[in-house]
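Next up, some structures in structure tokens.
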Structure I
Amino acid sequence: MLLGLSAVCLFSLTLPVTRLALESFHPVFIATGRALLATILASIYLLAGRHRLPTLQEFKYLLLVVMGVGIGFPVFTALAMQRVDASHGGVMLGIMPLITAACGALLFKERPTLGFWIMAFIGSTLVIIFSLLRGNGALHWADLSLLVAVVTGSIAYAVGGYLSKSLGGLQVISWALVMTSPLLIAPVLYFAPETWSSVTPSAWAGFLYAALISQFLGFLPWFRGLALGGIARVGQTQLVQPFITIIVSAWLLGEKVDLMTVAFALAVFGVVATGRAFNIQRKKM
């Protein structure tokens, strides 16, 4: 749980720093460029450590990780950040624990108890209600983009947590990035800034954080935590991510935090604490 929570704290800055990067970069460049830059670190790690190649079965699962953390999540979150605040996007990502738990149950035979599912459902419902209240009762196209990011990212999280048992967290994300890299070169070149001198320091800072931390180093504690504690249980730590994102957004971007935000934050923290009390049955594989 501590590993998962530390990773969530790192990932919570992803949307705010993406908005910073949007000051000077195209959203597609941010999404593909951050992955391509992270691939350099991933390649160094794999070569220096002389890590083994994935097995055929592991390779098949890695394709799902590629779909999520290599393409789906970064692309659709970057597109959404053009239209909504980082705090709004952070709340939408609050449904990821429920989807991640469902993916773990469907793919890897984890069996959360009924009480766990109830708590996960309540927590996810809370963040959806929060988003609807912020959007005056309607979901915008940016919300739909974020939902796509949630689904693809959750599948990748669940699969990555499973693969970490045999490959290790950094190997999972490293191999996924290396496999994704051939698809990234063309969009990076096409959507790159015409004049690099016009890129602001804050945009560079946001882009580098998204590439080095959100796209690579943050997955070390995350996938390791999922492997040790179970996809469903450790995935619940994501329920606090929207509210860490809100706090960071207020500090970094000047977005407002009102009483309703605080009330929903307290409610979700309570749900997470209750959800931890329920057992997760894990089938040995």
Structure II
Amino acid sequence: MNKLIGTGVALVTPFKKDFSIDFEGLERVVNHCIHGGVDYLVVLGTTAESVTLTDEEKQQVINKIIAVNNDRLPLVLGVGGNNTQKVVEELKTRDLSAFEAVLSVSPYYNKPTQEGIYQHFKAVATASPKPVILYNVPGRTSSNMLPKTVVRLAADFDNIVAIKEAAGDIVQAMQLIKDSPKDFLVISGDDMITLPMILAGGAGVISVIGEGFPNEFSDMVRLGLNKKVDAAYELHYKLAPAIDLIFAEGNPAGIKAVFETLGICDATVRLPLVEASTALKQQIQEFTANLR
């Protein structure tokens, strides 16, 4: 799973003003990330507003990204949800041949117990023909997948190879790094603590800010992986204000405002999300102008 070490980015789905998918904008986003030096692309993660896409639109997005990427970078596909049987069915029926792995979010809203989370991912691992990256994001799911559950899953299923850990808790992340099997990858899902996680033994990140500013963020990750601490933290503190800004009014409204500032795609999001405010867009514009 060396292809999953470094900077992955959770791609947005650009929309036009009429809320239809902007496929030209999506092409620009993909090329922006590739040319910026990221290591792999995550397709149809939660940042892609995948819950507001129809099945037909999801397949169109997949097809477009595969075509634009043209085998330049490894691809990971988001396949998750809070209906275990539906997730299993998608894993069994969707063509996953273009993907290195699937990223599967812990069930949201249902608030399962740790045993429920284990049984959910047991079903996912059993059904998946590809390696599975667990995704723990309790701020959105309302349930925290504890390290003991992750370690149990990693020990019991060879194809559960990594976790995107987005609890925002560096102590929990360190416990995962310490207790998980040697080859299991602990990947940051929180841009602000990516560098300390890497320096503690993490494998990299699946990032949001990294798709807006791929050069700077992927350089920071590479420096961190090579233990060039001072240079890595110089970039971290340079980008930290932008990380705060893009999450100030929710994701992906903030990162889409970055893309609008860069002239890559519009800032439109689908309801129930709304665009970043004029005030936030102004702050993002000022940061971007000063960064460049």
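Just so you know, all these numbers are worked out from the coordinates, no wet-lab data involved. Computed from a prediction, not measured in an experiment: that's the story for all the values here. Cβ atoms are built from the backbone, for glycine too; each structure is taken alone.
Looking at structures I, II, which one was relative contact order in percent (Cα under 8 Å, 6 or more apart) calculated from, given that it came out as 19? Only one of I, II returns 19 for relative contact order in percent (Cα under 8 Å, 6 or more apart), namely II. Tell me which of I, II gives 14.0 when you compute mean count of other Cβ atoms within 10 Å over residues 177-184. The read-out was computed on structure II. Quick check: 15.1, 44 is what I get for Rg and Dmax of the Cα atoms in Å, for residues 105-240 alone, calculated from one of I, II. Which structure matches? Traced to structure II. The greatest value of FRET efficiency 1/(1 + (r/R0)^6) of positions 129 and 257 (r between Cβ atoms, R0 = 25 Å, to 0.05) among structures I, II is that of I.
Among candidates I, II, the computation of FRET efficiency 1/(1 + (r/R0)^6) of positions 49 and 121 (r between Cβ atoms, R0 = 30 Å, to 0.05) that gave 0.80 used structure II. Each of I, II could give helix-only ellipticity at 222 nm (-39500 (n - 2.57) for each DSSP H run of 4 or more, over all residues; to 500), but the derived value -14500 comes from II. Across the set I, II, mean count of other Cβ atoms within 10 Å over residues 25-32 reaches its highest value in structure I.
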